[in-house]
Structure P
Amino acid sequence: MINILVDESYAFDYLAILHIKYLKDSTNIQKELNFRTCWDYIKDQIGNTLFEKIIDSKEYKQCYKANAKTYNAVERAKKDKVKASYVDQCNYERFLIKQKIQEKFFNNPITETKIGYELYQENQE
């Protein structure tokens, strides 16, 4: 395994993805192990109090929902049932939620950048 430095919100986004994959196939021992290992790894780094505060937050719930929406969109896109632009919008929604988590719980900006999303920003105004 390789450890890399990522924003805290990225770690929680990844945790949500692992949780979704585990719940989609809860009989798969490896998926459960991946989820539980990541859970423990993050909690060990930031402490139980902050970890639980984030897991119980509306922002994390939004992150989980955005990831589930994205996962389902990708599955549907495999059979051309949704446009690629819809999948991209779902992914951008995840990015915005990661920003919220990062700013609220870690009081610093997210380092991830997106290119070419001015269109979405203009539509939100």
Structure Q
Amino acid sequence: MAEITVPGRRWGDEDTAPAEPPTVIVSSRDGEPVPRVGAALRLAKTAEANGWTVRLTYALASVPERFYLNGRLAKAAHMLASVALRLARGAERGFAVWTNADDGGWRFDCAYIGPHRLGARDLPARLAVAP
């Protein structure tokens, strides 16, 4: 008698296959001019007014396409630019990052002060808190 095998169900959230790492085109350490990101500039002014030392950096990478284990495309290849606002005040450290994928416009990505993740709206008020 022949044995019947039933294929496993696919739910659509399969793990992704191992991907190539992005290729860095411009490193944040290269000292390249930082593109104008209005929100980053405003936040830098707020931080400096509250005693923080700030530094803006720019980076650009080519991100290769990524696939699911079943061979379907998970994310198309794209160029990813980022502007990071690096913050320091006494022993406190933090950063905020804005990203731009394929020149689609700058978007706030994430921010941390110490171990605490903050949203774009919470960040100015947190920068004003005395150490």
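Just so it is clear, none of the values below were taken in a lab; they were calculated from the coordinates. Quick caveat: nothing in here was measured; it's all calculated off a predicted structure. Cβ atoms are built from the backbone, for glycine too; each structure is taken alone.
Each of P, Q could give mean projected area of the Cα convex hull in nm², for residues 41-88 alone, but the derived value 4.7 comes from Q. So if we calculate distance in nm of label points 7 Å out along Cα→Cβ at positions 33 and 49 for every structure here (P, Q), which label has the highest result? Sorting by distance in nm of label points 7 Å out along Cα→Cβ at positions 33 and 49 in descending order puts P first. Among the shown structures P, Q, from which was the value 28 of relative contact order in percent (Cα under 8 Å, 6 or more apart) calculated? Label of the originating structure: P. When distance in nm of label points 7 Å out along Cα→Cβ at positions 81 and 105 is worked out for each of P, Q, structure P gives the greatest result. Computing percent of Cα pairs over 20 Å apart across structures P, Q gives 50 for structure P. From which structure (P, Q) was helix-only ellipticity at 222 nm (-39500 (n - 2.57) for each DSSP H run of 4 or more, over all residues; to 500) calculated, if the value obtained is -24500? Computing helix-only ellipticity at 222 nm (-39500 (n - 2.57) for each DSSP H run of 4 or more, over all residues; to 500) on every structure in P, Q gives -24500 only for P.
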